[in-house]
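Derivation of every value follows stated rules applied to the coordinates shown; laboratory data play no part. Note that the structure is a prediction, hence the values are computed from the model and not measured. Cβ atoms are built from the backbone, for glycine too; each structure is taken alone.
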Structure P
Amino acid sequence: MKLDFHPESHMMTHGYKPELSEGAIKPPVFQTSTFVFKTAEEGKAFFEAAYGLRNPEPNEELGLIYSRINNPNLQILEERLCLFEGVEECAFFVSGMSAISTVMLEFLKPGDLLLYSLPLYGGTDHFINHFLSSIGVKSLGFRPDQTKEEIIKMVDESGMAHNLSLIYVETPANPTNSLIDIRMCSEIADHFKDQNRSVYLAVDNTYMGPLWSKPHQCGADIVIYSATKYIGGHSDLLAGAILGSSDIMLRIKTLRTFLGNRASPHTSWLLMRSLETLKLRMEQQARNAKKVAEYLRGHPKISKLYYLGFLTDSSKDYEIYQKQYSSPGAMLAFEIEGNEPEAFRFLNNLKLIKLAVSLGSTESLVQHPASMTHIAMCPDLKKSIGITDSLVRLSIGVEHFEDLIKDIGAALDAV
């Protein structure tokens, strides 16, 4: 009888056969560049599948060829993340930006239109508005407060509705926690697609990780992560991940083969280690974040607080939150009374919480988006979407919440 275990239980053993590795309880690092074929016919079949020249047979596993294409550590890792997401296939990359750029390069070509949500992670925004624009890809950004009808009208009035190929959404938004309705975006994609053209919806789910949100279940075709964050979660690796249906992932994995940007065996091994504690870490981080947010709420030196746990049931964002998320997460942002000097004074007086970019790690991290991750954004755009000089973004870790509050309180006292 087959038992139906939870994903976190499967993270210990799924996809790994100890008998193939001398009985080792954990997969070894398969630190090899190439693999031996049993026969020439097997080698041919492996290459046909890897290069997308034929569709794999039912239940056929991609044969091991070369570690630029696949590797046992990578395959086991990808199978395990699929369990958290409930999707058919996964692909890991050398970084989050590598995953993001691969999606955009595969589903956009010169002359196409990209529709994207605001604000985005600074690196993604830069790639769209500098690199993609340089190769002739047009883009339109929409704000979280715009309705479906307003967004459709904006696309129509651009004169490029027939060129829309990809909708790219980051929700919750970095760094303001603004929410985008994924189902609404799926409906927009359906509105513009026709018999001759598909419009795909990609969602960057880095802020919520695979535990608190399932974008694929809300209508996303492609789910993207900077796996450096919660999935890795220890500030000791770089990785990205993409998940989706088999037909979409065949395109993405084929391009990955030629770009050569898949995660290394050692990084894959580290990520497998991290998946074993993913649920424990994220749940503790969410508990801590709630305690910190409760402390900051109403603090006389905090003029505005962005935390999903405090949404009111009368707001539009609350309706979206109820549909898309199972937790408020561990990310929050707040504006300090004053301006950049006051924000910097707060940052410079923290002791336990480290001033560094990234998020979702075991240690708590803080940064100043306007002058750091989002520094290259247009000043007027930053202001319009809430990225002010007094805004601070905080990623909560697994430390004791009382110590985090003590550290934050002392730094605020110094402002």
Structure Q
Amino acid sequence: MNNKTCRLPVTIMRGGTSKGVYLLETDLPQDHDAWEPLLLRLMGSPDKKQIDGLGGSQSVTSKVAIVKRSERDDADVDYTFAQVSVDKPLVSYKGNCGNISSGVGPFAIEKGLVEAKDGMTPVRIFNTNTGKVIIADVQTPGGEVAYSGDFYIAGVPGTASPVKLKFVEPAGTLGNGLLPTGNAVDTLDVPGFGPVQVSIVDAANPLVFVKAADLGLTGRELPDELNANQEKLDLLEAVRGLAAVKLGLIEDYTRSAWDTPGIPKMTFVSEAGDYVTADGKEIKKEEIDLLSRMMSMQKAHPSYAMTGAMCTAAAAVVPGSIVNQVLSKDADTQFIRIGHPGGILECGVDYREDGSVPAIDDTFGFRTANLLMEGTATVRM
């Protein structure tokens, strides 16, 4: 496709606390190898400003959803998530984005892939990245997607119509169950730092959890503060890289940012405590069940990934896990409140006791979405 110009139908949507480009797979080349260079040019990567593309210069605004009608009996649409690196010539299809997932249902209805019902339309979404089904309940009064509403999520100004996301049987996206190492807690030997206890949990996406204090952190850190501390960023990435090695995703932990930049997702947690959000709002410890901070593409996530919340909810009910250790003792597993840099995210988990490892039936939470633009992008290859 060198020296060619491609005119590509695109939809830009906010999904949860992320923003991305939504595409119909039928508008893309049949050769999937051609997707990466096309998506890089579409988003303007690699460039820290993404000035020559549709990306927004942060990992949470450099995302793509690729959707088509599904041939599966248990799904209405198939959805492939692509994380386009901002500053590297890299597109990762490993793992899913729960926030972007919240826009897939509305997008599918808008594009006629799913017929809207009067009131609420459930959209069954098969995520090709993880091999899991997500059910999105989209508000459709009068048979049209409702974007306006009075539901608020931390990290997004104003209110909008809620989208309930239920991740069905979310454990084992890598094919090795909820605890892919077989342990609730593993010890990683971090070169130049020492042993660190972690929990590697796989539900909706694989996450590696560590206690903030074990890395010299408090759990109250804000994104700008953390992103300005290269030493801590390097330490967090080293832990994530070692977890990736343990999962068999890579052989050299120092290659994690290149070879598996999106998973496992690095997360550090601590017990509930008072803190101040990035926009200056005071959160009291009584309002939350734990403090948690996530990383996204080697930088601090400005809020919290939805798949991260789903995995956190699942980890909360694993006896002895890092999350279970810091979770408030009176926490309601149908209403877990995660304190993150943007505010509070509420999520829940339905599970059954099954020996030492619980069986996760589903995890769930609420997001909002907004249709921002429909049009045609000119992509010069």
Structure R
Amino acid sequence: MTTTTSDAWTEAPSTARLVLSDGTVIAGHGLGAEGSAVGEVCFNTAMTGYQEILTDPSYAGQIITFTFPHIGNVGVNDEDLETSNLAAMSGVRGCVLKASITAPSNYRAARNLDEWLKQRGIIAICGVDTRALTARIRTEGMPNGVIAHNRNGEFDIKRLQAEAAQWSGLEGMDLVPDVTTGQSYSWDETRWAWPDGFGRQENPQVHVVAIDYGLKRNILRCLASAGCRVTVVPATATAEDVLAHQPDGVFLSNGPGDPAATGRYAVPQIKKLLASGLPMFGICLGHQMLALALGATTRKMHQGHHGANHPVKDQSTGKVEITSMNHGFTVDRETLPDDVVETHVSLFDGSNCGIASQDRPVFSVQYHPEASPGPQDSHYLFDRFVEAIRNTGSREAGR
């Protein structure tokens, strides 16, 4: 970030700040949108997929520190967006980078990441020692912070420090209304395959209603690829709304924020759906709220799990899956009722990563089986869901 003349070096101006809730001020160079935003500062360890991460609605309310130093080197495109609600964007508050964004070098790149960040209103800071920041988060937990970008390098540090210190944080916060769809719609796009791209589901075998708490597109594609005709409904849909679509099964999606906060209105509806006897499958926030509906509790994690290549063990088969994760809350296994079993555990810290009801066709996982670090280690879960639907025999498949 320097320029040179024949006789001197000139340091480029510092145009961004990351201010933490304890008053720490980290200076850097601004990228993306100008302005300021407050959020929870986390770190993500994935080496690829930054566009998918930045458009994952589960990151709403967060400032993402990328541990991989080269972010933006393959550019961005219109196919790798994960948010299914383009009007609401994704909700991510900002990102922290080690190196500046370089010109893209990839045949699929449509534009530069910096330009794309500006377009989506995402503030970024580069020139930060992301290894030191990550080590701090691992030791002290995820702090609240304010990320700010001003091209003139002018900042009211005291105001930013006060804003970071006074922000209430994600615990107790329901962010789902910011990212859910506003109306129901149908989905039939299937997973991407080279060289043809995305396909279409032309012969669905079952009908699934997906409740959108911040739904990722690739989850919908995986459902369609597994043979599902998918109807997406808003997070505020009642059990009666869902059942009116006459589904063969119900899917509970990923999403941001505190599951207990969203659960205040979602859990009563999930309990009614459980009573209907329909097969159910949940991912991420959907997993946590299913656990709440079954009688368990959730709690905030110290640093959360954000990244790829997270090993998870399937307790029923002994298989270890390489997974993608993004969550700051976890299901407390000690509160699982007797008729619910733990099916998956993290091999990083032993935290809960999956549950199943012993007397109902209902299960869920904490991680993201639709993401591809394995790359297809966990796709069997979508097939397992469809198999559970077929085994119920309660409705004619494909209605």
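General observations
- Comparison across structures P, Q, R (criterion: mean count of other Cβ atoms within 10 Å over residues 52-59) gives the highest value for R.
- When mean projected area of the Cα convex hull in nm² is calculated for each of the structures P, Q, R, the largest result comes from P.
- Here distance in nm of label points 7 Å out along Cα→Cβ at positions 28 and 100 is compared for structures P, Q, R. The highest value is that of P.
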